[in-house]
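Next up, some structures in structure tokens.
What follows draws every value from the coordinates through simple rules; no lab data is involved. Model, not experiment: these values are computed from the prediction.
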Structure I
Amino acid sequence: MANIYKNSFYDPSTTDAVTLYTAPTNANAIIQNIQITNQSGSKVVTARITDNSASTSYIVAHAAITGPTICNIAKGPIILEESDSISLESTDTSAISATLALLEISREDQNG
């Protein structure tokens, strides 16, 4: 079993949802932080989890952010099971970015 820390970055070119991470079929993941950086203006950011086993998406975080500011919209750990994914969308694509920090827990040996 391997535990791997990972980052995923969000620098949107669209206001549509952008998938940042999908858990592999042999792993789960714990999202520890969704840090949003808004350099200017007002934006609304929404995070969604897609539960692959139920083929359903759920809003897990929603924030109206006025910049300049940095905030964490994950108020606690978020668990992704096999093949689940997380996406972000924003009402504006300029002067906004995000970092997703997670721990991926694989059922396979990292060296094998």
Structure II
Amino acid sequence: MLPPIRGRDLAGENAEVRYGREQLPTVVYVFRPSCVWCRRNRANIESLLSRTRDHYRFIGVSLARSGLATSQAAFPFPVYTDISSETTAAYGLGATPQTIVLTNEGRVF
């Protein structure tokens, strides 16, 4: 089971994404604003969201804050940045784009 995602929301406030029985399974979309493949994949992730939004909770995780306001702020789901080193290590974050699907309890599907 993975720990909650800890970082900051786009307003700069500390944030934590938790899992639990009452939550839907979660799709975590990991990207960097400067990543060409992330921009190319955006339509795919939005299409997935439109087809499965009743069955999954979607969140975005940006591994860089620079350029985030102009390039990715309009995602149709919450986006978090300044991810803690503990979260980065636990989730194996680094390569982008990356899509992680978790059960409602935080286990990788």
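The table that follows gives values for the structure above.
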| read-out | value |
| --- | --- |
| helix-only ellipticity at 222 nm (-39500 (n - 2.57) for each DSSP H run of 4 or more, over all residues; to 500) from the coordinates reads 0; which among I, II | I |
| If relative contact order in percent (Cα under 8 Å, 6 or more apart) is computed and equals 43, the structure in I, II | II |
| Parent structure of the calculated result 6.8, given that mean projected area of the Cα convex hull in nm² is the read-out and I, II the choices | I |
